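Enquirer: Structures given as structure tokens follow.
None of the figures in this text is laboratory data; all of them are computed from the coordinates on show. What you see is a predicted model, and the numbers here were worked out from it, not measured in a lab. Cβ atoms are built from the backbone, for glycine too; each structure is taken alone.
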Structure P
């Protein structure tokens with residue numbers, strides 16, 4: 001009987017985000033599910049919105065669709081941690097991360113909002 005050991009966790013890709021306090025991100029997995037995150041910072045306060053999962057290129061919601069909104073005093077370490085946790089959530093099994101513009105984020109939200 002063989003036992004494997006010395007497991008190594010390795011990142012296969014990365015994304016550079018210049019301004020984590022003002023960004024929009026779309027994450028996708030191989031099952032065709034996608035999630036969105038947006039950060040907006042103004043006058044020292046950061047708003048963070050997330051929603052998903054959705055089916056890629058369709059306006060359908062999964063049974064476990066969620067929308068979250070948080071507002072916190074800007075702290076780069078906290079914002080970094082929130083984005084990192086969002087991207088690296090083991091349950092989502094993300095294979096692609098795309099930085100999108102605010103218009104794309106808002107357009108996708110508007111497509112879904114009427115389904116709620």
Structure Q
């Protein structure tokens with residue numbers, strides 16, 4: 001990540017994948033999905049266990065990665081964490097609603113409009 005210090009030197013997910021594995025990422029291939037999971041875990045390991053703090057930013061649906069250099073870089077990472085916290089809080093509310101409304105007694109079917117997402 002030495003070439004990607006600061007958000008201005010970011011690298012997009014697909015480019016990072018290609019740089020590491022010397023191949024294009026096929027989003028539908030389980031092997032490439034697992035390879036990317038390995039990269040994500042490695043970046044997490046760097047953040048937690050080393051001084052190489054890798055941040056990320058979403059650019060119109062495309063994730064990019066970079067080593068944090070300044071407060072603005074850190075703000076992108078912190079904003080991503082805040083969004084994750086909001087989503088987790090929403091899931092806490094949903095979990096309590098499922099118990100209160102006894103969802104466990106319902107039929108567990110996927111709504112028709114969501115079935116096409118699985119294909």
Structure R
């Protein structure tokens with residue numbers, strides 16, 4: 001359940017990266033947590049380019065840029081962070097993340113937890 005408190009990390013941070021050209025999907029990355037949570041602190045350290053993130057309960061999915069038509073992605077502006085509510089993750093149940101970026105070598109950092 002989402003909490004109306006300052007964000008509290010409740011799991012290890014995962015770097016999700018694209019090592020290649022712009023508009024290329026990353027590999028699928030696994031995220032777990034120390035306790036059941038369903039919020040994610042996602043940060044984009046790139047100062048010039050946005051990234052698009054999707055967190056999914058299954059490990060087979062695609063991400064695409066929204067300018068190619070509607071798609072399930074969350075936009076993270078350049079050099080910004082956001083907290084999103086998504087599928088629940090726990091020590092016994094993983095979720096999976098994949099990104100696509102406007103620039104080459106895009107990456108984000110995702111930390112599971114609770115709070116704003």
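Enquirer: Of the structures labelled P, Q, R, one was used to calculate distance in nm of label points 7 Å out along Cα→Cβ at positions 46 and 86, giving 1.0. Name it.
Expert: The correct label is P.
Enquirer: Of the structures labelled P, Q, R, one was used to calculate semi-axes √(5λ) of the Cα gyration tensor in Å, giving 23, 15, 12. Name it.
Expert: Working: P: 26, 21, 12; Q: 33, 21, 13; R: 23, 15, 12.
Checking each candidate, the match is R.
Enquirer: Figure out for me which of the structures P, Q, R the number -6500 belongs to, where helix-only ellipticity at 222 nm (-39500 (n - 2.57) for each DSSP H run of 4 or more, over all residues; to 500) was derived from the coordinates.
Expert: Details: P: -6500; Q: -17500; R: 0.
Label of the originating structure: P.
Enquirer: Here log10 I(q)/I(0) by the Debye sum over Cα atoms at q = 0.19, 0.30, 0.36 Å⁻¹, for residues 62-101 alone has been calculated and equals -0.73, -1.16, -1.26, so which of P, Q, R was it run on?
Expert: That value comes from structure R.
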